1. With P(r) over Cα pairs in 10 Å bins from 0, in percent, for residues 194-433 alone coming out at 6, 19, 19, 14, 14, 13, 10, 5, 1, 0, pick the structure among 1, 2, 3 it was computed from.
2. Given a computed value of 32 for relative contact order in percent (Cα under 8 Å, 6 or more apart), which structure among 1, 2, 3 does it belong to?
3. One of 1, 2, 3 was used to compute distance in nm of label points 7 Å out along Cα→Cβ at positions 106 and 242, and the result was 3.6. Which label is that?
4. One of 1, 2, 3 was used to compute P(r) over Cα pairs in 10 Å bins from 0, in percent, for residues 170-321 alone, and the result was 10, 34, 28, 19, 8, 1. Which label is that?
5. For structures 1, 2, 3, calculate mean projected area of the Cα convex hull in nm², for residues 50-113 alone and state which one comes out highest.
6. Which one of 1, 2, 3 has helix-only ellipticity at 222 nm (-39500 (n - 2.57) for each DSSP H run of 4 or more, over all residues; to 500), as calculated from the coordinates, equal to -17000?
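Values quoted throughout were computed directly from the atomic coordinates according to the rules given, and no laboratory measurement underlies them. Note that this is a predicted model, so its numbers are computed, not measured. Cβ atoms are built from the backbone, for glycine too; each structure is taken alone.
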Structure 1
Amino acid sequence: MNQLIVNTRRSKGTINKNIYGQFAEHLGRCVYEGVFVREEDGIPHVNGMRKDVMSALKHIRVPLVRWPGGCFADTYHWKDGIGPKAQRSTIVNTNWGGVTEDNSFGTHEFMEFAGQLGCDAYISGNVGSGTVQELSDWIEYCNMGGVSPMANLRRSNGHEEPWHVRYWGIGNEAWGCGGNMSAEYYADEAKKFSTYMRNYDPSHPIYKIASGSNGADYHWTKTVCERAGHMIDAITFHNYTVTYEWEKKGRATQFNTEEYYRLLHRTFSMEEMVENHSRIIRQYQKPGHRIDLIVDEWGTWFDVEEGTNPGFLYQQNTVRDAVLAGINLNIFNNHCDTVVMTNIAQMVNVLQAMILTEGEKMVLTPTYHVYDLFQGHMDARQVESYVATDILNEEEELQVPRLTVSASEKDGKLLVTVVNLSEGEEAEIAVQLSGVKGSSVTGRCVTGGMGDYNTFDAPQTVGITEVKATLYPDGYSFTAKLPKNSVSAFEVAEA
């Protein structure tokens with residue numbers, strides 16, 4: 001029996017809802033076909049936004065979406081994507097597949113998407129190939145309520161009121177596709193760009209996000225925070241999980257047990273990175289000025305599905321991906337004192353997606369169902385949780401804990417999310433509640449064979465099922481049996 005303790009007397013603070021943020025890049029079929037369709041496509045939509053996809057995203061209460069990239073952001077010139085569509089310039093997406101785009105999805109369309117979804121917008125500005133003036137104008141175009149050249153241009157394009165976009169990225173992956181800059185050079189660029197990122201309404205201040213490191217590059221974080229920390233609100237880092245190395249990412253499906261554990265072992269590097277980056281940014285906090293940590297690209301990255309465009313990064317999504325998502329979301333929840341936002345890559349049809357589409361067909365992935373289970377953590381008070389569990393596997397490269405956990409409370413309910421990493425064994429748990437008494441408990445989970453996934457012909461292979469949980473008469477503990485390779489969520493109604 002694995003012992004879990006949930007102590008509501010101790011907390012690191014609120015789990016920011018934006019930890020459950022999404023990412024939509026102009027990459028493959030994420031935006032075009034995935035989110036945005038045209039009349040000739042014959043797919044039901046509202047102002048271009050697919051009804052089926054929007055309904056699914058609303059169900060998991062997506063709080064925020066990052067756009068337009070990714071690497072695409074640092075080649076994107078926003079003025080190409082405004083005005084009458086027939087007059088917009090075509091562009092070649094040189095980062096992803098060399099396809100030609102007609103710019104029919106631009107700023108107005110993205111804000112229409114965010115408005116329909118009811119989420120916040122996070123726009124990544126072009127630092128790599130753009131100018132200070134270009135980003136400054138984009139902010140003015142979106143946020144200026146009075147009379148100004150960019151505000152008037154927005155009105156002439158059909159939107160009277162400002163959108164008050166809060167979250168703005170100062171470039172993307174400046175160490176790589178965003179300009180191949182050194183940390184020192186980028187820090188100076190960040191200060192320059194930040195200087196001209198104006199607030200146009202004191203009641204809607206913007207939030208400036210610096211382009212962070214590639215994984216465990218702590219020199220980058222230290223340098224940017226040291227030189228530019230006083231002019232930014234947050235810094236990011238990116239961390240993808242691959243089975244082996246970048247040259248051998250591994251397969252999304254048809255993997256063996258060793259590859260299952262190897263991938264999960266590698267994803268635990270996220271916790272070490274979060275802790276180390278957090279230690280660095282704390283050194284540069286000033287009274288009245290906090291620097292937050294954001295992981296605005298994360299998830300699995302496999303070899304593309306056979307027969308698909310290599311530049312489109314289309315991959316299937318199995319129960320293994322669901323387990324990996326649960327591990328990472330538990331990590332983020334438990335570090336909510338510094339982590340305020342994450343953006344899984346990506347929302348539709350790309351990498352570890354929530355949703356896959358094919359023409360008028362749509363299917364939800366196992367990862368989508370994990371986000372459904374974890375909804376209750378958004379804007380909830382994180383509470384201390386601990387699990388006494390063993391380590392699976394003897395080989396170091398395959399070692400993982402049997403269980404991971406996080407917990408939160410909100411509106412008289414306690415949510416405990418537990419991941420069972422064992423591919424072959426169920427796990428019995430006994431959960432001790434401290435500081436709270438329960439009146440009832442319900443459990444749900446995502447599980448199946450480690451390689452199970454949903455297809456357009458069999459869309460219900462993996463979904464959410466019930467997990468029986470038994471609350472002790474005193475209300476201070478409950479037991480349950482977790483299926484193998486599963487992500488479970490237990491909701492305890494407080495007495």
Structure 2
Amino acid sequence: MNQFTFEAKHKTVLFGFMGLGLLCLVLTALGDDDFLTRTWSNYLHNSVFFLGIGFVSIFVLTAFTTAYAGWHLVLQRVWEAFSSFLVPGLVLMLLVVAGVVLDWNHLYHWADEASVAVDPILQGKVGFLNNTWYGLGTLLVVGTWAYFAHRYRTLSRQEDEMGTEEYEQYKKIKTLSAIFLPIGGFTSAAMIWQWVMSVDAHWYSTLYAWYSTASWFVATMALTIMLLIWLKSRGYYQNVTNEHFHDLGKYLFAFSVFWTYLWFSQYMLIWYANNGEETVYFQTRMNEYPALYWGNLILNFVLPFLILMRNDTKRKFGTLFFVSLIVFFGHWYDYFQMIKPGVAHTAHEIHAMHAGHDDHSDAVHMDGHGEEAHADDHGDDHAEDAHAAAADHGDGHGDEGHGHGSSFQMGTTFPGLLEIGTMLGFLALFLYVALSALAKAKLMPENHPFVHESEHHHT
């Protein structure tokens with residue numbers, strides 16, 4: 001069968017999981033702190049993660065096209081379908097933008113004017129970390145990605161209908177791909193810095209964009225493998241052979257190792273340089289979130305490395321599906337540990353600052369250089385009381401985890417059932433969009449110059 005039918009029962013299941021995700025967000029909000037820190041961070045986490053899978057899908061297609069690759073043609077439509085999520089992903093991210101600009105959340109330290117006013121490091125980054133760049137960057141950059149993905153898919157479908165041996169559509173796709181690659185590469189780094197790295201605004205890493213994109217890539221390969229195995233079980237994609245799965249398994253294995261190389265490179269180089277502004281990121285996670293930190297390495301390197309090291313495991317559907325499931329969850333977990341500690345500490349600091357301003361505005365103020373100036377001899381005591389009040393405020397709202405990781409807090413120290421339920425809801429939305437797109441085109445591209453190479457692919 002070369003045409004996928006999106007059955008009503010499958011839609012019903014996906015709608016059910018979308019409802020579960022929405023319910024989990026609501027339940028999270030009902031038990032959250034005044035700033036809805038856990039709720040907003042869960043929303044940001046999943047929006048960025050699944051939007052990234054859509055971006056990587058079009059990036060991979062354009063990279064393979066530019067490199068004259070042909071083996072992937074039989075499964076190209078899956079990645080085209082994944083890239084169609086960029087439009088709903090943009091809508092999801094615009095809600096985050098609204099929350100940042102309208103002060104509905106406190107995800108980012110740099111978005112709090114009171115914090116910036118007394119923080120020289122945040123003041124030094126205000127040219128890039130500001131509401132304008134965050135909002136317009138998200139709209140323009142993701143909009144650009146979505147345009148290229150739509151244009152690529154349109155030309156691909158036109159090739160099915162009117163392609164000739166002149167290969168006009170293919171030539172246009174090659175030009176489109178060559179234009180998109182540098183645009184996608186540079187803009188994705190900038191958005192990763194804003195969306196994810198800036199939750200720890202006092203820290204930076206020149207490897208961060210590579211690391212985050214590698215995580216997106218491995219998650220994309222894992223989801224591709226699982227979806228293809230399911231589709232084959234339903235009678236579709238019979239021309240996707242063990243050879244194709246072997247190559248997908250090699251990508252899963254190789255980029256798991258590459259991700260680990262980047263993981264270790266950030267850790268080793270920063271600790272070797274002993275730069276306090278950089279090491280604080282790892283110090284926080286190693287000391288305050290050890291389960292997140294070391295669990296990330298086990299899920300995303302140790303297990304896939306040991307399982308996929310054997311050549312035959314890349315050809316066994318059961319084993320390949322199992323390891324793909326682990327890796328997909330593992331890189332969702334990776335984004336959890338990238339986002340949650342930074343957001344928690346930001347919320348703690350803003351709680352403390354707001355409590356200090358509200359309760360002791362007549363005792364503590366900041367001078368123009370960010371130094372505390374005290375109206376009386378008890379200024380230090382007032383400042384300490386303000387931080388204590390902030391900690392008490394956090395405890396009273398299920399926010400104890402914001403106290404610099406001093407105690408376990410579900411949803412911050414480790415993903416809870418509400419986080420997993422929310423992820424399943426976002427995954428269902430992603431699959432609904434992807435499967436809807438998949439049903440609108442032939443599963444196997446036609447009239448492409450490399451289509452026969454892909455059908456007879458052998459490793």
Structure 3
Amino acid sequence: MLRVETDDALRLQTDQSAEQLREALRMRNIPAMVSTPSISQVRVEGVPPAQDAAFRDGSADLATSFDRSPGTNGSYTFTMKPNIQNQLRSDSVVQARQTIDRRVNELGVAEPNIAEQGTNEILVQLPGVTDVEHAKSIIGSPGLLELKIVEGGPAAKQEDLMQGGKVPEGMEIVPGNADASGGSTVYYMVRKAAAVSGHDLTNARPSVDQNNLPAVSFTLNGEGARKFGTVTETNIGRRLAIILDNRVTSAPTIQSRITDNGQITGVTRDEVNDLSLILKSGALPAKLTYLQEQTIGPTLGADSIRSGVTASVVGLVLIVGFMLVYYKLSGINAIIALVFNLVILLGLMAYIGAVMTLPGIAGFVLTMGIGVDSNVLIFERIKEELEAQHGVRASINAGFDRVFWTLVDTHVSALIAALFLIQFGTGPIRGFAYTLIIGLASNLFTSIFVSKTLFEWELSRRARDQRQVATLSI
């Protein structure tokens with residue numbers, strides 16, 4: 001059980017708005033001081049009366065999200081609107097759930113369950129995960145990538161970068177490693193506003209750098225490439241800090257204009273895959289706090305699975321009995337085709353690594369029903385042809401030929417429903433849908449090819465033995 005610290009989303013929006021306002025005032029040469037006294041407020045002090053109109057023009061963009069309140073001596077307070085606060089909190093929970101879902105899927109967890117609980121909590125269930133700490137580190141990592149021009153450093157101490165004992169306005173000091181091997185910590189001074197952030201990423205993948213050391217290569221979208229190209233073109237010869245989760249991983253010197261590609265170095269071989277996964281899934285919009293953790297054993301699950309298997313066996317026995325009683329010796333044909341169907345289904349599930357959970361067992365049972373239903377359609381058509389005095393072989397051929405497109409229609413219809421279950425369903429529902437899709441594919445093969453082959457084999461055997469082929473036990 002995780003709690004999304006939604007205050008972080010408000011703080012991020014406020015900081016970004018403050019930085020935008022600071023830049024707007026700088027462009028208009030307004031000597032005002034911008035600060036963020038709380039997570040939802042931006043305060044401006046020292047606006048000269050003569051430049052009040054220019055200030056109002058420069059702060060117009062904040063009006064969509066903030067209410068402006070004038071104070072004394074050229075001061076203003078911008079307070080985030082209540083509806084914007086509620087929307088940011090709600091969106092941060094939804095984005096966190098979607099990001100966790102992408103990361104868990106990349107981990108390869110079979111049928112995870114990720115759901116919102118209450119207003120700002122997320123329940124994450126990971127069946128079959130053995131390395132819990134690794135899964136938690138992947139899920140909870142902020143994964144925020146930022147590219148910023150280095151304004152000062154590297155320095156051995158933070159104090160070496162300060163001016164008058166304070167960090168210059170609009171700047172921040174970020175720690176990093178002295179070298180790629182992760183030596184002593186050094187500090188860099190960079191602007192708070194990132195030139196490019198992880199929100200502009202489209203892909204991240206493991207690679208190697210020019211020294212054949214592990215690295216992570218990333219690709220930016222169109223807007224990110226445009227911004228990155230502008231920043232690198234105007235800062236050739238300066239250092240670019242590649243910051244991951246508020247720590248500088250590397251700070252290479254910009255040699256030429258760069259657009260849509262970049263590389264993160266200074267990572268170990270063990271970190272490369274995890275870092276690629278985290279970046280590709282997107283950054284978390286807010287910090288996650290672990291509220292509760294339980295590791296549940298398989299005792300209850302084993303009882304449920306046992307009950308499901310029992311239900312499957314009982315259903316199979318009743319189907320076999322029905323087919324033998326109602327369709328006589330032809331029922332054996334249907335039973336053999338059904339056994340082939342189930343063997344293929346289990347084989348394909350094992351091949352792709354699917355897990356037989358309770359919903360999977362439900363799909364398994366439904367597959368048996370669909371398989372028998374297909375044989376019923378074929379057998380009834382054969383009986384109609386026999387009643388029309390068309391002969392055994394002709395009746396069998398006509399039965400299979402005329403029912404073929406009916407079977408295709410029913411299977412495609414069920415396939416469409418299963419695909420929607422995969423698209424919109426949660427983990428258990430997807431397990432049912434995957435089993436159903438595999439069962440539909442194997443059933444169409446066995447009900448047409450296997451079943452007809454058995455009929456042909458029986459007719460050929462009778463012909464070799466010079467026995468009567470004018471009758472069929474159906």
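1. On the way: 1: 7, 28, 33, 24, 8, 1; 2: 7, 25, 28, 20, 11, 6, 3, 1; 3: 6, 19, 19, 14, 14, 13, 10, 5, 1, 0.
It traces back to 3.
2. Working: 1: 19; 2: 32; 3: 14.
It must be structure 2, since only it matches.
3. Numbers: 1: 3.6; 2: 5.8; 3: 1.5.
Clearly, the read-out refers to 1.
4. Working: 1: 10, 34, 28, 19, 8, 1; 2: 10, 30, 31, 22, 7, 1; 3: 9, 28, 27, 9, 9, 9, 6, 2, 0.
It traces back to 1.
5. Details: 1: 5.1; 2: 5.5; 3: 6.6.
Largest calculated value belongs to 3.
6. Working: 1: -7000; 2: -24000; 3: -17000.
Computed on structure 3.
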